[in-house]
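A short reminder: the numbers here are calculations on the coordinates, not readings from a lab. This one's a predicted model, so the numbers in the text were calculated from it and none came from an experiment. Cβ atoms are built from the backbone, for glycine too; each structure is taken alone.
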Structure 1
Amino acid sequence: MNNDFNSKTAKEIVLNIAANLGRLTDCVIVGKSEPISRIIEETEGYLRELEVVQRSREFEKTFKLFKFSFEKLKQSKHLDYDWAETALTWSSILTHRAKLA
């Protein structure tokens, strides 16, 4: 266990990102647009943390693919069912792959 309360493991960061993607999905589905930009901003912070923390080689492909997909999600102007489905799919993928991080 990490004794430094300010530093997180790659696994913890990935799980935080996955949770945020689930929150984003919920916001889009129920039509709550207010928290979306805040959650995206928070997720970007987690991605910056994940860039500098030690990650496993096995996780790198997933990480690169997610970063690309997340950029597309951020740039999309259509927060619709397809957007939510993509976010939820990545939430599931990252939840399962976190153990590799």
Structure 2
Amino acid sequence: MINQELKDFLEKYKIEEKSFELFKENLEKSRIEYPEDFFQFSGEYDQKKVEAWIHSISYKAYNWPELDYILIEVEICIEYEEVYSGKYKLYYNLNGELDDTIFDLC
């Protein structure tokens, strides 16, 4: 997949919009369900202090030499109160469907 094909894929399946929507949903869900694993912050949590941006989008080919498991990885960087707090990675198959997500919080 070359750059234009990747851009077309991202636009066709609205990957940027989907990724931020899922990030917001899962951040709140994680904060409530796993408070001990949630990144530390001082004082009362304020969602308005969360900054997130797409750091990278990667084409991932697995199962060498067949390369028969292909995913698109979207990596979102997270800051809270201007302090780096971790990453949220989303993995999409080539049909634009979500395959997996991973929080890597500090």
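Before moving on, here are some points about what is shown:
- Distance in nm of label points 7 Å out along Cα→Cβ at positions 33 and 57 - highest-scoring structure of 1, 2: 1
- Source structure (of 1, 2) for helix-only ellipticity at 222 nm (-39500 (n - 2.57) for each DSSP H run of 4 or more, over all residues; to 500), computed value -9000: 2
- The greatest value of distance in nm of label points 7 Å out along Cα→Cβ at positions 73 and 89 among structures 1, 2 is that of 1.
- Top of 1, 2 by relative contact order in percent (Cα under 8 Å, 6 or more apart), largest first: 1
- Origin of the derived value 112 (volume of the Cα convex hull per residue in Å³; candidates 1, 2): 2
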